[in-house]
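Novice: Below, each structure is written out as structure tokens.
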Structure I
Amino acid sequence: MKHPCIVQIRDFDKNSIELIKRMTKKMANTSIEEEGYNLDLFFSDVNDARFFISKLKKSFGGIRIKLSTKYAGLRGGKVRILFTYSVRKSEK
């Protein structure tokens, strides 16, 4: 079963945001919501989001990641969970 996922991108500069948007467009089943320098990336499967976050770690190095979950209902008698990852640039 696929679980939906939101990846929230915060505290990145303009150039980094543009690079992240280009990286996201290469992935299937994603959509982007942009407000200022904040991005919300919607993935249909949490495993795709985890793969994308690992690519972010390799590209940007020091980032902080937090995970939260929320009940998203039932589908086919099985519980669906909405995963939300918050990705922020580490302060050094």
Structure II
Amino acid sequence: MGRVGYVVRGRVQGVGFRWFVLQQAGQWDLAGVVRNLADGSVEVMAEGSSEGLANLEQALRRGPRSARVQSVEKCDVPHEMKLPKPFDISD
């Protein structure tokens, strides 16, 4: 079981990006959370199988149809941090 964080930049707020992430995470049975950040980016923290996390990363790079993803930055998520299951959207 792995865990990873992402910061997605581009036109990713106001385009259904968080709902898109929620749907993708559900397909791969991932735990975690997605939220908008003040700078206009979206933060994703996820935990699950290596295959599920790899598929989520591909989906983040693609985004929903109305999004324009410029970059996806990958980072570690501390193991002490509790991630919700099922996957959730945070304000």
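Novice: Comparing relative contact order in percent (Cα under 8 Å, 6 or more apart) across structures I, II, which is largest? Please report the intermediate quantities before stating the final value.
Specialist: Working: I: 39; II: 46.
Checked I, II; max of relative contact order in percent (Cα under 8 Å, 6 or more apart) sits with II.
Novice: Can you tell which of I, II yields 11.7, 35 when Rg and Dmax of the Cα atoms in Å is derived from it?
Specialist: Working: I: 13.5, 46; II: 11.7, 35.
For Rg and Dmax of the Cα atoms in Å, the value 11.7, 35 is produced by structure II.
Values quoted throughout were computed directly from the atomic coordinates according to the rules given, and no laboratory measurement underlies them. Quick caveat, the model's predicted, so the values are computed rather than measured.
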